[in-house]
1. If volume of the Cα convex hull per residue in Å³, for residues 173-500 alone is computed to be 190, which of I, II, III is the source?
2. Please compute Rg/Rh (Cα atoms, Kirkwood Rh), for residues 477-524 alone for structures I, II, III and give me the label with the greatest value.
3. Upon calculation of distance in nm of label points 7 Å out along Cα→Cβ at positions 149 and 381 from the atomic coordinates, which of the structures I, II, III produces 6.1?
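Derivation of every value follows stated rules applied to the coordinates shown; laboratory data play no part. This one's a predicted model, so the numbers in the text were calculated from it and none came from an experiment. Cβ atoms are built from the backbone, for glycine too; each structure is taken alone.
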Structure I
Amino acid sequence: MTYLRDGARIRIGIDTGGTFTDVVALDESTGRVMTLKTPSTPTSPADGFMTGVENALELCEVEGDALTSISHGTTVATNQLLEGSLGRLGFVTAEGYEFVLEIARQSVPDGYGNSYFWVKPDRIVPLDHIRTVGGRLDHLGAEIRPFDEAQAIAAARWSRDHDIATVGVCFLHAYANPSHELRMRDALIQEHPDCVVSISSDVLREHREYERSMTTLIDAAVKPSLSRYIGEIRRRLDDLTPELPFYVMKSNGGVLSAAEVVRQPITTLLSGPAAGALGASLLATQAGYASVITLDGGGTSTDVSVVVDGVPSLTTEGTVGAYPAKIPMIDIVTVGAGGGSIAVAREGALKVGPRSAGADPGPLCYGRGGTDVTVTDAHLALGRIPPHLLGGDIPLDKEAAVAGLSALAGSLRLEPHRAAIGVLEVSAWNQANAIRQVTVERGLDVRDFVLTAFGGSGPLLACRLIDILGLRAVLVPPDPGTVSALGLLTVDVRNDDVQAVVRRDRDLPLEVIAAAYAELQSRAAATLDAEGFPAVQHDYLRSADLRYFGQAYEVRVDAPSGPLDEDFRRAVLDAFHDAHERLYGYSYRDVEQQNEVEWVNLRVTGIGAIARPRLVERPSGDGNPARAVTGVRSVCFEDWVDAQTYWRANLLAVDRIQGPAIVEEYGSTLPLHPGFAADVDRFGNLIVTAT
C-alpha cells in the first residue's frame with residue numbers, strides 16, 4: 001500500500017545484515033513510516049543497498065529527488081575483522097617497541113580459566129611486517145631524542161618494496177605531540193604514495209600503547225574496503241540524485257557523512273547494533289519508559305544494552321572478535337543466542353550456541369542442507385512460530401525440525417518436545433545472563449527496567465525472560481525486525497575527540513584544561529562545519545576520564561559547560577567521587593591523604609541535531625482483539641494446548657490478548673505463554689506482563 005504524495009520529503013534508513021537488508025522510509029511531514037526487507041548481497045553489499053533504495057522509492061511512488069537524506073548501518077568493517085581478511089598490513093612504531101603486539105595484555109578467554117594450554121591468537125601484524133624508527137618524546141610531548149628521518153625513509157621504502165599497501169603508525173607518547181607521526185606519514189606518502197596510512201594521533205589521542213596501536217591498526221586495516229564500499233554507493237546515489245546527504249552510522253550512537261567516515265573507518269565497527277539500541281530507545285522513551293534494556297535478537301546472536309533516561313550507555317573498552325578497539329561505542333554485550341544457534345548434547349548435557357548455522361545452510365527447517373538442530377527448529381517443532389517466515393516468503397519444513405530434535409532427544413533420553421523445550425530454556429538463560437552482565441554486574445537492579453525486544457528472534461523468549469529476571473514488562477515494538485533501520489533515522493551527527501592529560505589534580509593547572517578543551521572543541525567545530533551545520537546549530541558535550549592515583553583504569557564522568565574555573569574543577573571531582581562510589585561501593589572523597597585524583601583524558605563530543613521521527617498513534621479499538629484472530633494452532637509451552645493466532649496488523653490500541661496465544665506479523669512472532677498478557681498501547685507496542 002502506498003500513501004505518499006507529490007512534493008513528499010522522504011528520509012530513508014538502511015541496515016544491512018547478513019541475510020536481509022532492512023529499509024525504513026519516513027515521510028517527514030506526516031510521520032508515517034514504511035518498512036521493507038530485501039535480500040542482502042554479501043559478495044557485493046552495494047547492490048543490496050541500492051536495491052533497497054529503489055524498492056523504497058517504488059513503494060512510496062516517488063522519484064529520487066524526493067529524498068532528503070539516507071542513513072546507513074553497515075557491517076563491512078566488522079565482517080572484515082571477524083573473517084580475519086586484513087590483507088598485507090604493516091606497522092611502524094618507536095624503536096624498542098617492536099614487540100608491543102606480542103606482549104599485548106595478560107587476558108585469557110572465558111572457558112580456559114588458568115589452563116596452561118591456551119595459546120594467544122595470531123597478532124594482527126606479523127613480526128616481520130613491523131619496522132621501528134628512532135626518536136623519542138616524553139609523556140608531555142617534549143622531544144628527548146630527535147626523529148630519525150633516515151630510518152623513516154628506509155621503513156617507507158621497505159613497505160613499498162614488500163607490497164605492504166596498508167600501514168599503521170604509533171609512536172610512544174604521540175597523543176601528547178603528533179610531530180614524529182606526522183613526519184613518518186610524510187615519509188610514507190613521499191616514498192610509497194599508493195600506501196594507505198593511519199596514525200595514532202589522528203585515530204586515538206590516549207595513552208596505553210597496546211590499545212592505541214591496535215586501534216590504529218584496525219583503522220588502517222578496514223580503511224581500503226570501507227572506502228571502496230562507501231565510494232561505490234556514493235557514485236550510484238549521485239546517478240540517482242546528485243549531492244543527496246548520505247550518512248553512515250557510528251559505534252558511538254551518531255552518524256557522520258560518508259566523506260568523513262571514510263577518514264575515520266574504525267568508528268563504524270558496531271554500526272548496526274548501535275542503530276538498534278537507539279531505535280529501541282526512541283520507541284521505549286516515547287512509550288513512556290525511561291529505564292530500558294534493549295535486546296536485539298538476530299539469527300546468529302543477541303545484542304543487549306542499557307538505556308537510562310533515554311540515553312544508551314557508552315564505553316571505550318569494546319572489542320570486535322579478538323581485537324580491542326578503544327573508541328567510544330554504545331556499551332553492547334553480545335551472546336551467541338540467536339535463531340540459528342546450534343544445540344548439541346555433550347556428555348549428557350545440553351549446550352546451545354555460540355556456534356550458529358547462519359543463513360546458509362541455516363536451520364534444519366530451511367531445507368538448504370543444514371544438519372544441526374537450532375533454536376529456530378525448536379520453536380517450529382513446538383508450534384511457537386508459523387511454518388513459514390516473512391509472511392510466507394520462506395516456507396519451513398517442520399518434519400525436518402522434528403526429526404532432528406528426535407535424534408537429539410534420544411542422546412539426552414528425553415521426549416522430542418522436552419528436548420525442544422530444553423533448547424529454548426538454555427537459550428533463554430543465555431540471553432538472561434547477557435542482560436545480567438549489563439545490569440547486575442554493573443550495580444543496576446534489572447527489576448527497575450523494561451525490556452525492549454526486537455529483531456527477528458527478539459520477542460520469541462520474552463515471557464521466559466520475565467520469569468527468569470523478574471522484569472516489570474517486555475515491550476515489543478511494531479515491525480521489530482526493522483528497528484535497527486528505524487534507529488538510523490533517530491540519531492544526530494556526532495563526533496568524539498579526546499586528548500590525554502594524565503596528571504594528578506594538584507599538578508594540573510586550569511590553563512592546561514582550558515587549552516585542551518579549546519583545542520578539542522575547535523576540532524569538533526571543524527567536523528560540524530564540514531557536515532554543513534552553521535555555528536548556531538553546533539552543540540558540544542564535555543566529559544573527562546579520572547581515577548585515583550595508582551589505579552589502572554579510569555571512570556568517565558560528564559563535565560559541565562560554562563567557565564573553566566575552580567567551580568568546574570570541583571564539579572568534575574564531585575561527579576567522579578559519586579560515580580566511583582556508585583560503581584565500586586566506596587570513594588576517597590573525605591580521606592585527605594588518599595584523595596589524590598588523577599585526570600587521564602579530556603573529551604568533547606560535537607553534535608549537529610537532526611529532526612527525530614515522531615511516531616503515529618494507533619487507532620483505538622474496543623479492547624476485544626477478536627478482529628485479529630486468524631486461527632488456532634497446537635502449541636507446546638510446558639504442555640500442548642490449543643492457542644489462538646493473531647495477525648498483529650489488525651490489532652488496535654487498548655486491545656488485550658491473554659495467553660496462551662501467538663501474535664504473528666511479517667518479520668517476527670511473539671509466543672504468549674499461559675499466565676501472560678499483551679496490551680496494545682497507543683503506538684501499537686505490545687506490552688507483555690505476567691498476570
Structure II
Amino acid sequence: MLDLPTEPIAALQNIKGIDFPSDVRYRQILVTGPPGAGKSTLITRLGGWSEEGYLDLGKKHWWRSEILSVRPREIHLGMPFQGLGDAVTVFDAEFYGRDPIPAIDFDRIQLPPRKRFFLNVDWYRRYAFEFLLPPAEVVFQRRAERAQHSTHVVDKQLSREICTVQHEAFLRLAEHLHRKGFRVYLRELIENPPRRFVDPQAAGAAMNLIAKRRPVTVSRLLAPLKQFLARLGVGTGHEIRLRSNYRLGDAKVRVSFDRVPIEITLGRDDKKLHLYPETRIDERGKPNSTGNFVIVDPAAQPGRINGFLRLTPKSWISLGAGDRVQQALFNYPDAVDDEHLVIIHGPESLVFHNLSDAGATIGRFASDARGMREGSYRRLREIFGGAIEQLPADEALALIEEVNKVMRQEAYRPRSDWGLPGGLVMLPGRLTPILVADLHAQVDNLLTVLSQNAFLDALEDGSAALIILGDAVHCEEDGKLGEMDSSMLMMDLIFRLKLRFPQQVFYIRGNHDSFTEDIAKDGVPQGLLWARELVARRGQAYREAMAEFYRLLPFVVASTDFVACHAAAPKEDVSKDMLVNIHRHPELAIEMVNNRHFQPSRPNGYTRADVKRFRRALGLQKHTTFIVGHTPMDSDSTLWLNVNGIKSHHVLYSARVGQVAMFTRIGGVMVPLIYPVDAVTSLIKQLKDKPA
C-alpha cells in the first residue's frame with residue numbers, strides 16, 4: 001500500500017492515441033515498470049526508442065546517462081536494496097530469491113543537484129517518469145502465457161508472489177521519486193488514463209513558501225547568473241598573464257588560452273604535470289586543436305606506456321591522490337592530497353583553484369612538437385614495407401599463407417584435441433595489453449593507436465601485446481557499406497603486424513570474420529561481397545586462405561586482470577577445456593561472436609550473472625575487467641563503461657571517424673584511453689622521399 005493517495009489527472013493531451021498529462025512533452029517520457037507491464041508495447045505505439053536502457057539508481061550521475069539522450073524510451077531500473085551490496089533489478093534472483101524479500105534502500109538512491117540558478121539543468125523536470133503498473137494478477141497471467149513460448153528469460157521462474165513483490169517495489173519507488181521532486185505519474189493499463197500522487201501537505205507548504213519569499217532585487221536576480229558563470233570559470237578569481245611561475249593561494253586564478261603548455265607543480269616540488277592543448281594531425285601534417293586539453297606526467301619513463309587525463313570544454317578535473325586511476329597514471333607521492341587542485345575549462349580561459357595546504361604552482365614550459373610522431377610513422381612504414389597501400393595479389397597471398405603457418409603454432413594458446421592452438425589465449429600478466437575492438441576498416445584508427453604513446457616501443461621490446469577483438473573488416477560508414485578496398489588494406493596491415501610480432505599480436509574472432517550471407521547491414525550482404533571481392537581481386541586461393549585464417553582464430557583472450565571476447569559472455573556454464581576445444585561446441589562459438597547483453601527486446605542476451613560465471617570459469621576475481629565490442633550503445637561515442645550496470649564490464653567500438661578508444665594497463669590498473677584520429681596513412685605516404 002502507498003502512503004500517498006493518487007487521483008486521475010484532469011488535464012490531458014492525446015499523443016498517438018494515448019492519453020498523457022498535458023504538461024508532459026513527448027521527448028520527456030521515460031516508461032518503466034516490472035516485467036510484463038507492457039512497456040515495450042507502449043514505446044512501440046509511441047514510436048520511441050526500441051531498446052530498453054538500464055539505469056542503476058544507486059550510481060552517481062545516472063541522470064546524465066547517455067541512454068537518456070534518446071526519448072521516449074523504456075527504462076530498466078537497478079535499485080539498491082537493504083542487505084545487498086550492488087543495485088539489482090526486480091527480476092534478479094538476488095532480489096526475489098531472498099527470504100524475506102529485501103526493502104528498497106532509499107538512502108542509497110542517488111539524487112541530482114537542485115537547480116539553483118536559471119541556466120542550470122533542472123534534472124527533476126527534464127524527465128517525466130511513467131510507471132506502467134498493471135495489477136499483479138494481470139501481469140502474472142500475461143507472463144504465464146508468455147512463458148509457454150520461452151520468449152523471455154525473466155519468465156523462467158514465475159509465480160503470483162514474484163509478480164506481487166515486483167509490483168510493490170515499483171510502487172514504492174514511484175512514490176519516493178515523487179517525494180523527491182521528480183515528475184512522476186502512474187498508469188495501470190495503456191488504455192487507462194494516467195494518475196498522479198496527491199500530497200495533502202503540498203498546498204500548505206507552497207503557501208508557506210510564498211509567504212517567506214524575500215523581496216526581489218537586482219542583486220538577487222543576477223546572483224544565479226554569476227554563480228553559473230563562476231562554474232565555467234567566467235568572472236572567477238583574477239586573471240594573470242603567465243610569464244613566469246605563479247604560486248597559487250586560496251583564490252581562483254584564470255589563465256587565458258594562448259596554446260602555451262603549462263607546467264603544474266603540486267606542493268612545493270612534489271609532483272609536476274604538463275597540460276597542453278590536444279591536437280589532431282591532418283593530411284598536411286598540421287596540428288588542429290580539438291578544443292580539449294590533456295594532462296600528462298613528464299616524469300613517465302620514455303618508451304614505457306603511460307596515460308593522460310582529458311579536460312573537455314565546460315568541464316573540470318580535480319587532481320589528487322584520492323582517484324585510483326590518477327594514482328595509477330601519475331604515481332602521486334604522499335605529499336599530494338586526495339583533492340589537491342581543481343582545473344576548470346571555461347569558455348576562454350582555464351581556471352585553477354588550489355585546495356591543498358601544500359599549495360601548487362603553475363608556469364610555462366618549453367614543449368616539443370608533440371603532435372608530430374614521425375619516428376613512429378617511419379617504423380610503421382618499415383613494418384609495412386612502404387606506404388600503407390593495398391599489396392599486389394601475389395604478395396598478399398604469400399603474406400596470408402605465412403600468417404597461417406604462424407597461427408598453427410600461435411603462442412599462449414593451449415592445444416585442442418585436434419593438436420592445434422585452441423580457442424583460448426592465456427596471455428601472461430607480464431604482457432601489457434593494447435586492446436581495440438570493431439575497427440571496421442578504419443585503417444587510420446589502428447595506425448593512430450600504434451603511433452601514440454609508447455605502444456609501438458612496447459611491441460618492439462616484447463613487453464606488450466596488441467589484441468584486436470574481431471570485426472576489423474566491413475566499413476560501417478554511410479554510403480560505404482559495400483566498399484571492400486579498405487577491408488583488404490586493413491587485413492594486409494594486420495598480417496604484416498602479425499608476422500613482425502608473432503607472439504604479441506592476437507586477433508580474436510568476430511561475427512564479421514566470415515563469408516556467410518548472415519553478415520549484412522542495411523540490406524548490404526557484406527559477407528558475400530567480401531568473399532566475391534577477394535576472389536575477384538586476389539584469386540580463389542586467397543579467399544580459401546582467408547577462410548583458413550578464420551578457422552584458426554581464438555575466441556577469448558584472458559590474463560591476470562582482464563578477459564575479452566568479441567561479443568558476449570556465455571549464458572551457460574563453460575570451462576577452460578570447452579573454450580580450448582571450442583570446435584566441439586559450435587553453438588558456444590556462435591554465441592560468443594553474435595550475442596549481446598540483455599534487454600527486454602533481447603531476452604536471450606547475457607546478464608550480470610553470466611558475466612560473473614564466466615569470470616569464475618577462468619579463475620578470475622569477481623570484478624575483473626571484462627571487455628567486448630560488437631554492441632555500440634549510441635551512434636557517436638567510442639567507449640562505454642560499466643554497461644548494463646555490470647561493474648567493470650565495458651564496451652569498445654574503435655571504428656568511429658575522428659576518435660578511437662582502446663584499453664591498456666597502467667600502474668596495474670586497466671585504463672581506457674581515447675585518441676583523436678590522425679591522418680596517419682597520408683602522413684606515412686609523404687615520408688617516401690625523405691631519408692630514413
Structure III
Amino acid sequence: MRRFKGHRGKLRVRTYAPAKRSVGKIVRGTFTGNARGFGFVTPLGAQAGTKDVFVPVRGVKGALHGDLVEIRAVGQEGGLRPEGTVIDILERGTKNVIGTYHKEKGFGLVVSDDRRFNRPVLIPRGKDEAARDGQKVSCEIVSYGARRDYPTGEITEILGDADEAGLDIFAIAKAMGLPMEFSERHLRQAERTPDSVLESDLAGREDFRNQQIITIDGPDAKDLDDAVSLVREGDGFVLGVHIADVSHYVPESSALDREALKRGTSVYLADRVIPMLPEKLSNGICSLNPGVDRLTLSVIMHIDDAGEVSGFDIVKSVIRVTEKMTYPDVRAILTEEPAELMERYSEIVPLLRRLYALSKILRAKRIERGAIDFHFPEAKIEIDESGRVTGISARSDDEATRIIEECMLAANETVAAAMFERKVPFVYRVHGEPDPEKIEEIFAMMKKAGVDAGKAPKKPRPKAVQKALERAEGTPIEGMVQRLFLRSMQQAHYSTECEGHYGLAVRFYTHFTSPIRRYPDLQIHRIIKEALFGDGNPRTMRHFSEILPDVALSCSQTERRAAEVERETEDCKKAQYMAERIGEEFVGTVVSVGRYGADIELDNTVRGELPIETLRDDYYEYRESELALVGRLKKRRIRLGDKLSVVAAAADAETRSVGFVTAEEWEFQKNGY
C-alpha cells in the first residue's frame with residue numbers, strides 16, 4: 001500500500017494478485033526494494049557479480065527493503081536474470097526510517113528519503129513528537145503489519161525543516177545508510193598521524209623529488225591521490241604514475257581501516273563530500289599537495305609510439321609535486337590561450353603537451369582493440385549557501401580529463417597483469433559480457449530508427465558494440481543508443497577472479513590509483529607491498545586469500561550504494577531547480593518513447609516525462625515499429641532524437657520527478673481546460 005503525493009488525505013491501496021503456484025529453487029537472501037514496487041534478492045554468500053533474483057510486484061508479498069527473505073526462484077532461458085516470489089520474511093532489515101513527515105487528520109505518515117523503502121510508515125496520534133507537516137524526521141518502526149498494511153512507527157527525532165540548507169541531501173544520504181561522521185576514536189587515530197613525511201619513512205624508497213611531477217584535478221579537489229610525470233626516451237615515453245601511499249598511514253585491521261572498509265568509497269554529492277578517510281589524512285598527509293614531500297607507490301612504464309608498454313617497474317617512492325593543475329587551466333593551455341596562463345605555467349607546458357600526445361596514442365590504441373567509449377555529460381549543479389540550486393549545466397569529458405584517464409587506465413592494467421603473473425591473491429575490477437539478446441534488440445531498434453549498424457553479432461564483442469556506437473554518432477538517436485548499450489551491460493564489480501573487463505576490452509584490470517577514496521585500491525597497495533617488497537610470507541598470503549572475497553563483495557556493495565545516493569541527491573536537486581521554473585519553456589531531446597508517452601532531456605541534463613495523455617492536439621498511439629508516438633488524425637510523429645519545445649509543468653523533490661507538457665497543453669491548463 002502506498003500513498004501518492006497529490007492525493008492528500010487519501011490512501012490508495014495497491015493489491016497483489018496471488019502468484020501462480022510454481023516449483024523452483026528455494027533461496028535465502030537480502031531484499032532490495034525499488035520505488036516502483038518490485039525488488040531484487042541478493043542470495044546469502046553470493047560473490048560480487050552474481051546475478052540477483054528479480055522479484056516482480058506481485059511476488060514481493062510485503063517484503064521491505066533490507067529484509068532477509070526466503071524466495072522461490074525460477075531460472076529463465078537465455079541466461080536472463082532469474083525471477084522469484086517471496087515465500088517467507090525471515091528477519092526485518094529496516095528498524096529506523098528517515099524521511100518527510102506528512103500530517104493527516106488523526107495520524108501522520110513518514111515517507112522515506114530512501115526510495116527503496118517504498119512504503120510509508122504510519123505514525124499514530126501522540127507518537128509524532130509534535131512534528132510539523134513537511135519536516136524531516138527519524139522514526140522507529142514498532143510494527144510491520146500484514147503485507148498490505150503500512151508499517152507503524154513513532155517519531156524519535158525531528159531533524160529540521162525540509163528547507164534548511166543541506167538537510168535534504170543529508171537526509172537522503174543518511175536514509176540510504178551512508179556513515180556521515182567519524183567517531184572520536186577514528187579522529188584520534190587520524191590525529192596521531194604526522195603532518196609531514198619523516199626521515200625514517202624514506203628508507204627503501206626511490207627518490208623522485210627532483211622530477212617534474214604534476215597533479216591534474218577539478219578546481220575544488222583537495223584529496224589528490226594521483227600524480228604523473230612523463231619524459232621522452234628514444235622512440236617512446238617513460239610515464240610515471242605516482243599514487244599516494246595511504247597504506248603507510250592506515251594499518252590493516254586498525255579502527256580507521258575497519259571504518260574505511262565499512263564506507264568503501266568517498267561519496268561526492270552536490271553540496272559536500274562524505275570521505276572514506278578523515279580530513280587529516282584525505283586532505284593532509286596522504287594528499288599529493290604541491291611543494292611538499294609525499295610517500296607514493298609509483299608505476300614507471302616504458303611506452304612506445306604505438307602505445308605498447310614494453311617494460312615497467314613498480315616501486316615505493318617519495319615525490320614532491322611541482323604544480324597542482326586544474327582541468328580548466330590544462331584545457332586552456334592545450335589551446336594556447338589565454339597568454340597569461342601560458343606564461344605562468346611556461347615550465348609545465350612542454351610536459352602537458354607530451355602528456356596530451358601520449359593520451360591520444362593510448363586512447364587510439366584502446367579504441368582500436370574494441371574498448372567501448374561512452375561519453376555522457378555529467379551535471380554540474382551550483383548551490384548557494386541557503387541550499388538553493390542556482391544553476392545546472394552539462395559537463396563533458398575533454399582533453400584535460402582524458403589525459404589523466406588514459407594514464408590511470410595504463411597503470412591499472414599494468415599492475416593487474418603484474419600481480420596476475422605472480423599468482424598472488426588479488427582484487428580485480430571485472431566486467432562481464434552483456435546478454436546477446438539485448439544487444440540484438442538494440443541493433444534492431446537502430447535499424448527501425450534508420451541507422452544501419454549491420455547485423456548483430458552472435459557473440460557481442462566489444463568492437464562490434466563500439467562500431468555500432470560510431471554508426472549512431474551524430475544522428476538524432478546517438479544519446480539513446482548509448483543509454484541502451486549501457487543498460488545492456490552487466491555491472492562492473494570487484495572480484496578475486498581475473499575475468500577481464502568487457503567495456504575496456506582488456507584481460508587484466510584493477511583499481512590501484514585512488515586509495516584515498518576507494519578501499520579496494522588501499523587493500524591492493526598492501527598486497528603489492530607484501531608481494532614485491534616483503535618476504536611473500538605464505539601465512540600473509542593465506543590471510544589475503546581468506547579475506548579478499550568478502551572485501552570484494554563489500555566494496556562492490558558500497559560502490560553501488562554510493563552511486564545510488566549520488567543519483568538520488570542529484571535528481572532531488574534537479575527537481576528543486578525545475579520547481580522554481582514551472583511555466584518556463586525549454587527545448588529538449590526525446591530520449592525514450594513508449595506507451596506512457598516520452599522522456600525529455602534538456603541540454604542541462606534535467607530529465608522529465610511528457611505523458612501521452614497531455615498530448616491533446618490529437619489521439620496518439622505508440623508504434624513500436626517506428627519507435628514513435630503517432631497522431632491518429634494529423635499524423636504528427638514524436639520520435640527518438642526529436643527536438644521538442646516543452647514547458648515545465650510539475651516538479652517534486654520528494655519523488656525526484658519532473659513533468660513536461662507542450663506549450664499548447666500548458667495554455668489549456670492555465671485556462672482551466
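1. The read-out comes from structure III.
2. Details: I: 1.34; II: 1.05; III: 1.09.
Result for Rg/Rh (Cα atoms, Kirkwood Rh), for residues 477-524 alone over I, II, III: largest is I.
3. II
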